[in-house]
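Each structure below is given as structure tokens.
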Structure P
Amino acid sequence: MKSKNNPKAIVLTAGIGSRINKYTRLIPKSMIKINQKYIFEYIIENLHKAKIKEVIFVVGYKSNLLKPKIIKKCKELEINLKIVVSKKYKTTNTMYSLWLARKFLKKNFIFLHGDLIFSYKMLKQFIKFPHKNSILIDKKPPKDWDDAMKVISNKKLLKYMSKSVSIDEMDGTAIGMYKFDSKGSTILFKSIKELIKKGNVNLWVSDAFNIISKKMKIYMQSTNYVWADVDNLKDLKSAKEIVKKAELK
């Protein structure tokens, strides 16, 4: 895998993480430790293994705690880091966080949520997936049904995604890993701009994906590798089990 052909990566870590406030009262969610390692460390190390040399972090809640640790980790691994600070993290959501980093995302990029625990092989598989505008999914029914972002497909293309999709409609669960090329990025940020102009700043990034799925092809890539997004205590338990079993390799 040639590093020069690899995309940039953007990681969103601005949110408060209110659903797991047993921990996030004191620290941002990506600073929760699993097996003595921060969540963001797993992410950065996997990006490094995938030979991704440019990473953008969007931070917000308790960024004074998170920023120096991200800087230190990226420096250790010789990763070119950009940090974008969301000052409106209390009143905005993932779509707005992604928008703040738009000037760095005019070419190929991988987009990840900052609470994602995943296998490096899963990331490698997704990067190699030939379609440049893609969403990674797990076809198995989610353990945490109410909080999972379910997807509906149409001939291997994203049709719609929402937490409210029924079990009869769903074709998988969005893992929280996406990629876009320069053309896809242009369409995505144009749609986000229109939403923000109308005052829609508290939307999930999935709302923008639903709009652009009607304007362009967003392919769905499935994976069988293990993963967990740490939204609540149940998710954290799953993530700890994955790490304990060393299933991230």
Structure Q
Amino acid sequence: MTLTRYFLRLSYNGSSFCGWQFQPGVETVQETLNTKIGMLLREKIEVVGCGRTDSGVHASKYYAHFDSEHTDLDTNEKVMFRLNKILPKAIAIQEIKKMPDNAHARFAATARSYEYHITRVKNSFGPDLAWELHEPLHVDEMNKAAQALLQYQDFASFCKAGGNSKTTICHLKEAYWKEEGHKLVFHITANRFLRNMVRAIVGTLVDVGRGKLTVEQVHEIVQSQKRSQAGMSVPPQGLFLTDIQYPSHLGLS
């Protein structure tokens, strides 16, 4: 039987999920999609994501693919409406797009972008969407340290122990902090990220902002290639996967 490949563009609030990846006995985004799409289409569905996110981490733009016996899911307007109706409120599908059979949500991606949100004031409407941190931070120094990271490619110092990455080489394209009212947002883009890498980088840069580390010491941390030398891993609720880039011929916005 010939199957048709589809890409999903979606977003999710990770507060109530134990991450993206399927794990027995707990609720994950991947397993929820497998179950609900399979229920709607009445066939076994295996969704493949563009990457893993940890427990409590969010995605404002995420791509995943799956194969189906149906050939009209991208043109049948009722499909996306019905799927969103049966999915939990924390997951929203924005697009279903028919793709070439060899298009892969994870391996075809050329770059990924994350944001980490820090709030300086208590927010009763979004306590699970930012890290609440009231102490003063030297943002200029944090940006100098962020720019220093662009000089390197080996980020072993920010990789969680026990990860199964074959290489710790990542090509960073941008890394900077931006103040937005009461919020401080870290933006970072690379071709790939290591397990826990963004949260470890943020923890290290916050230590620079606190005056506990200097920019020169950040250079030393990266060069050491030892996770124990870097800062803490910050809480997951402030982290968002915000963009996935693909080759232009795939036609993904």
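Taking semi-axes √(5λ) of the Cα gyration tensor in Å from the coordinates of each of P, Q, which one would give 24, 21, 20?
P
With helix-only ellipticity at 222 nm (-39500 (n - 2.57) for each DSSP H run of 4 or more, over all residues; to 500) derived from the coordinates and found to be -7000, which of P, Q does the value describe? This figure was derived from Q.
Throughout, read-outs are computed from the coordinates displayed, never taken from laboratory work. Everything numeric in this text was worked out from a predicted model, so none of it was measured.
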